[in-house]
Structure 1
Amino acid sequence: MRPVVISLALLTLSNVFMTFAWYAHLKELSHKPWVVAALVSWGIALFEYLLQVPANRIGHQVLSVPQLKIAQEVITLTVFVPFSVMYLKEPLKLDYLWAGLCLLGAVYFIFRSKWIGA
């Protein structure tokens, strides 16, 4: 399998753990002291790092650090929006579309040298 595909798959899985680590405590542990939420989140984040570190090392074989970062931001929005709407029951907003379009612009500018040799 190509390093880019492996990297993006691992980054996506990593981001699922990250999103739960960062935001699930708002729903599940809101009645607990913040330190409990922080420790639980830290435990979840360990799994994020166990996926994210190899993902970036594998991806860096063929992508630059800025390309990896922009890819991660796209993945973050792609994971966060459904999580926010379905798990946290936040309203779906048109602002997510505008943010996504801005990220498409970032993808274009950061990857254009790979695509058109600029």
Structure 2
Amino acid sequence: MTGQRLDKWLWCARLTKTRSGAARSIAAGKVRINGDRALKPSRLVRAGDVITAAYLGRLSVVRVAGFAERRGPASVAQTLYDDLTPKDVPAPDRPTLEMRIGKRPTKRDRRRLDAFRDGGF
């Protein structure tokens, strides 16, 4: 096999949960192949291509190492790519446990916040 559709490869490599989700990510411009934006889910990926994708609040950079005819277990999916994702890049949209400050608001705190926002403080 010399190449595979991008959406199918993302799905087989378990980088997205569904193939249609992969197609939506590609159409939204969140996937790049060798630095160029992938415009269609049908674009072929070949061994050695570097894929950069941003979805679910994460940045993933992987190099294509192989292909799969069908989606298999996660242990097999990890052999389809080499992970090049930088380890020092934090997720911008999702707060981590360390970023969380203070405790969770109580019901009383929530009522006070709602009253403040509505101007009825």
Structure 3
Amino acid sequence: MATTSDLAPGRRKAAASRATAKAREEQLEDQIGQLQNDLKSIAATLSKLTGEKVNEARDVAKTEFRQIRRQGQHVIDDVQDQASVVEKQLKDTIREKPLTAVAAAVGIGFILALLSR
């Protein structure tokens, strides 16, 4: 039969094994906590970078929009200037040759009437 002294070394091993398992479990919990903190830090950094990139893209888009609007305004101004020149030339031609202008207007009207039928 086994004596209590024979059982003591087995109990010591089991207690040591439980202590080691408990220590490993605590280490694992600490590592998980550290990983969670690292993930939170990474998420915050990504959020900050994303916000900066969005702001940068918005600024570039605003700058491009202003530049395109200015170019469009220049084109409109040029077209208006050219239309004014053509209008002035047309008025001058009508004043110089009124009968030719009336005949041309009648001819254009006649052609448009034929085409619209």
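Values in this text are rule-based calculations from the coordinates and carry no lab data. What you see is a predicted model; the values in this text were computed from it and never measured. Cβ atoms are built from the backbone, for glycine too; each structure is taken alone.
For this structure, a couple of remarks:
- Origin of the derived value -36000 (helix-only ellipticity at 222 nm (-39500 (n - 2.57) for each DSSP H run of 4 or more, over all residues; to 500); candidates 1, 2, 3): 3
- Cα Rg over 2.2 N^0.38 Å from the coordinates reads 1.19; which among 1, 2, 3: 1
- Set 1, 2, 3, criterion distance in nm of label points 7 Å out along Cα→Cβ at positions 54 and 102: the highest-scoring structure is 3.
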